[in-house]
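What follows is a set of structures for review.
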Structure P
Amino acid sequence: MAINIGAYQEVLARLAPYHARLVAVSKTKPVEDIAALYAAGQRIFGENYVQELTEKQAVLPADIEWHFIGHLQSNKVKYIAPFVHTIHAVDSLKLLQEINKQAAKQERIIYCLLQVHIAMEETKFGMDQQELQQLLNTYKANLPDFANVRIAGLMGMATNTNNETQVRREFHQLHALFGSIKITYFNNESSFKELSIGMSADYSIALQEGSTMVRIGSLLFGERTYSQK
């Protein structure tokens, strides 16, 4: 078995006091590893590649809650719309509109997290605060046009650095922005509740800074190889 059950149990124990949830990031990992973690009790899995996700979803248990956590192209939404529960990295109005369109075709609702660019690295995706506000203004002004999506919160990726002070600052700023948006745009509604921050290397800091959902892969499944990607 390639999964690390001890690490899985440790992560769950650390999440418990914060009432945060674990998204087990299973990208590039075989179905057998996902099935093993499923057998241990995990139900939320995150994938980054559309084709890989559709192939895995077809052969794994139907009660898995699939989250798409990678950069998503609008023309690929249709492939995951029939089953995906949450899309973490919504970084444009165009993408939100396409998710709504494809969800409507499936007569279902897809939960969406808006990705905010908080890292120092330009290579990471996400909106700045102005782009975020523009999207939210359009969303609120045209709610009937977004009946098949639910904006459930924000997502962000911290700078890939050993500087914990910087990582904490980035998470802290996003948590503050989350609180402001919850009041301004969602009238403190309980449906706007998710802050998806924290991965294998920085999830402990993320929890302290308000994370409700951590995305962890290598701690559970081991390091990845990308030779086929």
Structure Q
Amino acid sequence: MTMRITPSILNADLANLTGEIARIPSADGVHIDVMDNHFVPNLTIGLPVVESIRSGTDMFLDIHLMIAEVDRWAPAFADAGCESVTFHVEASDAPIKTARELRSLGARASMALRPATPIEPYADMLGELDMVLLMTVEPGFGGQKFLDLVLPKIRRTRELIAKTGGDIWLQVDGGVSVDTIERCAEAGADTFVAGSAVYGAQDADAMVIALREQAVAVCAH
């Protein structure tokens, strides 16, 4: 299983995003949190800033939409050239339609679930997705403590993905660090969002490499 580290720029210097993204050349992508102060109690960046980031980097852009009316807004991020677009199922009225629209625009379609949202009701639509994102904190703010109670859900999601036979990534987001990544990998995650762990480190790229090596080591056993 390939292990991927996609650092979140939520904890980076937002006044110098191009420079901050350049600090993590070993990353498998850049995780960008779009929040609207409706779906979550925080306001971050929107489409114009994402378009600006897109023009400034060739890195894989992993967009995480924590916004209301996500069915309406998600396609614009695919249109902007982002390689992966994640929508929260709790904010979606038509998740299958949205996933298909994202794929038709050339983006990977990804569905996110809050910690308390079960995966089982969506088992039949996993084939419409390229990734499932399980939040391991309540969405809205960086730097929160990892919720161990999500680990069983990671295991169950991995089992459901295996049954589809498809190459569907399983991403975790929230409190991922050197202290928690092994538990996530052991439970079945293969793609890891790390924000404060990476951008709070003295050498952000060295932390990316170290986190990936930890996850790979778990899978090697």
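Comparing distance in nm of label points 7 Å out along Cα→Cβ at positions 107 and 155 across structures P, Q, the highest figure is found for Q.
When semi-axes √(5λ) of the Cα gyration tensor in Å is computed for each of P, Q, the one that comes out at 23, 22, 16 is Q. The greatest value of distance in nm of label points 7 Å out along Cα→Cβ at positions 3 and 187 among structures P, Q is that of P. Work out which structure the value 2.9 belongs to, where distance in nm of label points 7 Å out along Cα→Cβ at positions 19 and 115 was derived from one of P, Q. Answer by label: P.
For which of P, Q does distance in nm of label points 7 Å out along Cα→Cβ at positions 27 and 179, calculated from the coordinates, equal 3.1? Only structure P yields this read-out.
No lab work stands behind these numbers, since they all come straight from the coordinates. The model shown is predicted, which means the values in this text are computed figures rather than measured ones. Cβ atoms are built from the backbone, for glycine too; each structure is taken alone.
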